[in-house]
Structure P
Amino acid sequence: MLRFEDYELALVIVLTRFLEALAIVLSIFLAMKGYKLRYVVLTVLLVALSVGVSVGALAFREHFALIVSANLLLTFTLLSLLILYVVKNPERTKSFSPPPGARCPVCNVLILRDDDICTAKIGDYTYFFDSCDHLVQLLKDPKFFLERKSVYPGKLKEVYVKTKDTKRWKDIKNVKLVERDGKLFAYEKAHSSAESVSTEELLKRAQNVLGGGN
């Protein structure tokens with residue numbers, strides 16, 4: 001017959017394995033979705049701390065059930081809040097650094113700096129552009145770039161630009177595209193009188209072509 005100590009140890013082992021599996025799943029999810037490494041590391045650290053608390057609870061048998069229950073509840077709460085924050089704030093939590101060898105699909109230039117780059121996910125592939133103006137060129141005439149095989153058809157999503165004025169990453173739907181010296185730049189706080197391009201219409205027309213519409 002199993003002693004109470006055996007049940008405690010078995011419970012800790014089960015919880016540890018469960019938390020390890022949870023950490024692996026969440027880490028893979030964050031990495032595959034392109035979120036910053038710091039959030040993957042934070043997820044692993046939270047789970048590792050939780051495992052440590054569960055193991056340490058064996059030294060306090062009188063309060064073992066309470067400690068383990070509270071630890072599990074706190075871990076799930078913190079992980080849920082972390083994932084919620086990460087998913088709801090992609091402009092802050094995603095990694096926009098281009099991979100080695102990335103080239104702009106418009107001009108085919110090798111992207112070496114991330115000062116003015118923009119990104120657009122089409123289908124399952126993320127494209128990097130060396131300027132906002134080149135991103136807009138593709139959105140204005142996606143058919144040309146499809147025929148040239150610079151990009152491939154798919155659902156247009158996750159279009160982000162680095163703003164000229166604040167140097168922050170923003171969803172293209174939340175910026176103003178203003179022409180300066182014959183080129184378009186993204187502004188987060190452009191003057192209200194500045195003439196801008198409608199990003200909503202731009203995205204809608206591009207999606208119709210990239211997604212197989214008219």
Structure Q
Amino acid sequence: MNLPDGVLGAGWLWLGALVVLPLWLFAMWNRPWRALADNTRLHLFLGSCVGWMMLWLLKAGVAPGLNAHLLGATWFTLLFGWRLAVLGLSVVLLGATLAGTSGTTTFALNACAMVIAPVLAAQGAHRFIERYLPRHLFVFLFASGFFNAALSMVVSVTFASALLASSGLYTWDRLASEFLPFALLLAFPEAFVTGAGLSYFVVYHPAWVASYREEAYLGR
């Protein structure tokens with residue numbers, strides 16, 4: 001969902017800002033960018049921002065606001081932690097906005113649907129998996145990686161649909177027939193891209209994955 005300008009009233013725009021601004025401040029509270037002091041991690045973070053920004057530009061839609069694309073929420077969350085994930089995806093959204101594929105006045109609402117909601121879902125699912133499932137490499141890759149990425153897409157699409165329906169812009173019937181089935185199909189490519197990339201980093205560069213610890217998952 002990339003809401004363009006002029007489709008929602010001022011009340012919804014202010015509501016989006018009131019939700020997003022405190023979460024941005026909370027994400028920046030502990031200065032998470034200190035983890036990027038190492039040049040390798042900084043380059044990985046910036047490369048992820050550019051790469052996912054390009055994927056965000058590859059979108060399909062049928063009407064204003066009824067479009068979908070890959071997100072990268074689980075990718076950023078597992079590689080850098082949820083705080084940097086919020087900041088990184090906000091940079092990606094800013095790039096998409098400057099490129100003209102997303103509205104300027106609706107920036108906060110787009111951030112709610114495509115940044116905050118999927119990142120918090122990815123973080124919550126990862127914490128749940130860490131706590132209740134066995135500490136095993138394949139559990140990390142398939143549950144925290146593949147499944148979690150698909151879940152974050154489902155959460156984002158569901159949140160966006162609820163926003164569009166609650167605002168009165170579209171009815172649930174139209175969303176169910178023209179948006180939800182096709183948007184939810186992106187859960188598989190989201191899971192594949194995130195899971196495949198995560199598998200590569202875990203095998204060859206495990207230190208680059210902030211949420212992965214070899215001593216916990218491999219007993220080293």
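Just a few scattered comments:
- Value 13, calculated as relative contact order in percent (Cα under 8 Å, 6 or more apart), assigned to which of P, Q: P
- When distance in nm of label points 7 Å out along Cα→Cβ at positions 12 and 148 is computed for each of P, Q, the largest belongs to: P
- Here mean projected area of the Cα convex hull in nm², for residues 44-171 alone is compared for structures P, Q. The highest value is that of P.
- Of the structures P, Q, the one that 17.2, 55 was derived from, the read-out being Rg and Dmax of the Cα atoms in Å: Q
- For 0.95 (FRET efficiency 1/(1 + (r/R0)^6) of positions 132 and 204 (r between Cβ atoms, R0 = 30 Å, to 0.05), calculated) the corresponding structure among P, Q: P
- Structure from which 2.0 was derived, distance in nm of label points 7 Å out along Cα→Cβ at positions 68 and 124, options P, Q: Q
- Structures P, Q were shown, and helix-only ellipticity at 222 nm (-39500 (n - 2.57) for each DSSP H run of 4 or more, over all residues; to 500) at -16000 was computed from P.
- At a computed 1.8 (distance in nm of label points 7 Å out along Cα→Cβ at positions 140 and 180), which of P, Q: P
- Structure from which 5.3 was derived, distance in nm of label points 7 Å out along Cα→Cβ at positions 60 and 196, options P, Q: P
Bear in mind these aren't lab numbers, they're just calculated from the coordinates by the rules spelled out. Note that the coordinates shown come from a computational prediction; the quantities given were computed from them, not determined experimentally. Cβ atoms are built from the backbone, for glycine too; each structure is taken alone.
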